[in-house]
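Before anything else, here is the set of structures, which you'll find just below.
Bear in mind that the values in this text are calculations on the coordinates, not laboratory data. Everything numeric in this text was worked out from a predicted model, so none of it was measured. Cβ atoms are built from the backbone, for glycine too; each structure is taken alone.
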Structure 1
């Protein structure tokens, strides 16, 4: 493995390039029309244009990415997160082209990428799951009312494919179920090319806690502890931290043990994340899904463990025998990540594309890490996720990490568009957040104070 093509853009492409170069790999960026002068293009050793600005005609076009790999001489492909990262067809196409795929096997992606099938695999591995239903294919809602009664209300109608909070709707009453299921099927078909949905019990007073796992592909796996991701808007995470402030040591042990058992059961290879919903009142936890890729919030885990997850992915893909043992991995201090977006919290968190006339980020501050894919003068376009940067604060304990994050957010300067930095500061500085009382309803519960 000598030359790595990054089949992605923005912050994660820049992040992968950093680790690849540290390992002595040459790097190839791909870019659309909109990203011709993007930071990831400037950082890579070589860049290849792959199409127009629309993702379907560039970053989601498998043939264009494979052509770029061939023309650039790349011998390996890292998909990052989003786009084609959890597309088993892309993983197979990369391997069939004679390239090294940096990620889990296509079989693992296929098995765990379908949420309904992943639930079944979790049950078989002895991992607790919430009451749920069978899959309902697009256009097929026969028997959904009976299934709803069996699952119980409130419930979620969830797209079987996809992720990132897309294709999830809460249903509180039987009268609303068919209409919500029908609209969710349509959304899923448009977003993922698969309109199948299933039903799952909704835990209203819930925490969202996930476990970072790393599998060796031979039936062995380890965990790198947990991340709390309860502060969300529209089912999408905006603040993550580790350790979780809301679970006991005993619950942490049971959850990480369950996550490793499932990773081992599917002979998982590389980085992956097991997501759980935790009843905030009882600490009972239930498997939600597995993300078969590097996560947006992976820097939280890197900060508290001292490990470079992207480098581990690359080394494993290159055939290196990694000498990682569970007993050698420790949590060190506390880390919090905030996602800085070009969005307006006062207008339903809608994206705010525009040009970054001024951008000052808190780089160089003690205990602060900044991962970004943009520079002052760059445009945040309407074609892609409006993330500006991820700000990660680390301290010896949670209180110190909070204080450092607040100081860092206070140094953020964005002009030319609306960004969510003031909102993030209100979240992290809120008394309920400081007390660790973070559930998935945190933003809705405190909206008046957070948005003003």
Structure 2
């Protein structure tokens, strides 16, 4: 639990708003100091370089990191691997890091130099990640550079629909948001996107008129569906940014139609090892100045973060999968491209024949009366399709979904429908499209 959260939840709304803004005054200076502006200029300059320059600089930065890790990080110091043979370094998994996190912290930092971040633990293994306060500004520079790709200037008015717990979980009436005047952010609760609250959200978005919207794909999708159902046409941000969950194709289509603008996807992780960002031309770019990405034969992503010297993770298996793409992007930036980020390795359904099938959001591409859906696999020969229905859902919708499932999964797996009024989120407000007890 966030320190002081119980006390915060008991405060009246105006006092909570004051607390949010006092905290923002403090964090503003931690995020946006001299390092932020210097790094922003460096990253902007990198976007003008050709592929050869980018890869040469990445290689130099990588070998410098390997030498640094051998000297200053206990885990790597005891391994003693040569800096010039990167591929000989072992591949790390999350469990190894979580079991002894202090061994990955550099001896060049004191506790006063560090911030400690926690992963959500949605895969069953929560992790504590140490980040230097200086690096925190570098991370912010990467995030705002991506906003610039969507035509959004620094500190533009924004609405965030993600894991901000600014409203008590049991609150029943609006406002389900708090306004951060310092960073011009409308911080919306992803825990309160129920049908009765959506009208209040839409009215507030109209009043606030955000230049951009940022959020979990699942939360943005719920808002988008409401907008489309009620033919709302006057909420038009310059860009929408999706992050922290796999962006599914049907979610992207609905969000773009509802808000009348492109959705730009952001892929990152709390471990600060990889940054994949979508540009205005639709290309997925892997930033070489952020990390090194290796894609194994099965699609698994192995990542090395180049900038967080407080806790460098080298050849770290992030648990996600991706597909590479050749060529250059029409936007002119020369970073290597990906065809897609497929999502977590556990976001697959296993068939009795041993096949691993992903990207099953296509099951719902022709089902027009589904508010939300989730797949759950508790045993190898059965798949549960959990659905929150919209008005008009009929046996024909179920038939279409089942036919799509059969086409992808075959006939050896039973398919069972479970109709519910709500699909639960994780403790951080995230949505899990696939729940599997088999991985």
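Before moving on, here are some points about what is shown:
- When semi-axes √(5λ) of the Cα gyration tensor in Å is computed for each of 1, 2, the one that comes out at 34, 29, 22 is 2.
- Origin of the derived value 2.9 (distance in nm of label points 7 Å out along Cα→Cβ at positions 38 and 150; candidates 1, 2): 2
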